[in-house]
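Please find the structures below.
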Structure 1
Amino acid sequence: MDNNYQSLNHCKYLIQYHIIWCPKFRFAVLSDDIETSLKDILIKISQRYNFQIIEMEVMPDHIHLFISVKPTIAPVDIIRTLKSISAIKLFKKYPKLKQFYSKCGSLWSKGYFVSSVGQASSETIKKYIEAQKKRMINI
C-alpha cells in the first residue's frame, strides 16, 4: 500500500481535505504579524487534535488548508475546532483585531469550503469498481 496511508487498530485510511474559510465580510485582516501568529496557532491546534497539516497558506482575506485526519473526525468538527480556537487566540493576542470585529462578534464568517482529496481520481475508482464484477466472473 502507498506510504501516505495511515493505520488505526482495525483500518487503513487516507482522509484528506482541502478547506477554505474567510474572515467575516472577507476583510483583508490576515497579514503581517497576524498571518504569522495564525499559522503558528493553526499548527498548534492541529498538533493538539492530531490533524496533520500537509500544506497551508494564509492570504489577507482567506485561508487554505490541505489537511489529513483520522476517519473518526467529521469535516465540520475540524473546521469548528480550527475556527473557534484560532479566533479566541487571535483576539487575545491582538486587541485591535477584537475591537475591529466587536460589532459583529466573531472573526470568521459562518461559511467554509471543504472538499475531500484522494490519491486516485473519481474516474479511476469508478473503473475499479466496475471491473470487480467482471473479475469475479473470471475467477
Structure 2
Amino acid sequence: MTTPYADLTAPDADHIAALAEAAIAGLPPPYRAAARQVALRIEDFASDAMLAELGLENPFELTGLYEGTPLPEKSVSDQPLHPDLIWLFRRPILDEWIERGNVTLQELVSHVLVHELAHHFGWSDADIAAIDPWWE
C-alpha cells in the first residue's frame, strides 16, 4: 500500500533560494536594493569550519549565517576581501519548519533571511521587529 505522500520530495536548494528571493522582494524599498547586493548561498548544512568557529557541534542548530562586514562598519577605504554573503542551510530550516508546524516555509525562510540581513544592515531588535513581525 502506498501512502499519499510517497511521491513527494523535500524542497530543494532552488526552492529555498526562490523563497529567499521572494522575501527580499517583499522588503521595504529602502532595504530591498541593498539586500540584493548581498550574495546568497543555499547549502544543506554549515561546514564543519563554520560550526567550529561558532562553537556549535550540531549542524541542525544553524539555519543561517551572515559573512561580511556590516554596513555601519564599512569604510570607502576598505578593500573588500570577498562579497558579503548570507548562507541559508536547507536541512536545519526544513527540520525547524516541520518541528514548528505553525508557520509556512516562506515565513520561516523570510525570518531567517531577515535575521541575517540584520547583521549586514546593523539593525536593532526594534528594526528587525518592524520588518519581520515574527512574534505576532
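None of the figures in this text is laboratory data; all of them are computed from the coordinates on show. Please read all numbers here as calculations on a predicted model, not as lab measurements. Cβ atoms are built from the backbone, for glycine too; each structure is taken alone.
Supply the structure label, taken from 1, 2, corresponding to P(r) over Cα pairs in 10 Å bins from 0, in percent with the calculated value 10, 36, 26, 14, 8, 4, 1. It must be structure 1, since only it matches.
State the single structure among 1, 2 that was used to calculate distance in nm of label points 7 Å out along Cα→Cβ at positions 5 and 109, giving 1.9. Source structure for this number: 2.
Across the set 1, 2, relative contact order in percent (Cα under 8 Å, 6 or more apart) reaches its highest value in structure 1. Given 1.4 as the derived value for distance in nm of label points 7 Å out along Cα→Cβ at positions 53 and 117, which of the supplied structures 1, 2 does it correspond to? Here the read-out was taken from 1.
Supply the structure label, taken from 1, 2, corresponding to distance in nm of label points 7 Å out along Cα→Cβ at positions 29 and 61 with the calculated value 4.3.
Value 4.3 for distance in nm of label points 7 Å out along Cα→Cβ at positions 29 and 61 corresponds to 2 out of 1, 2.
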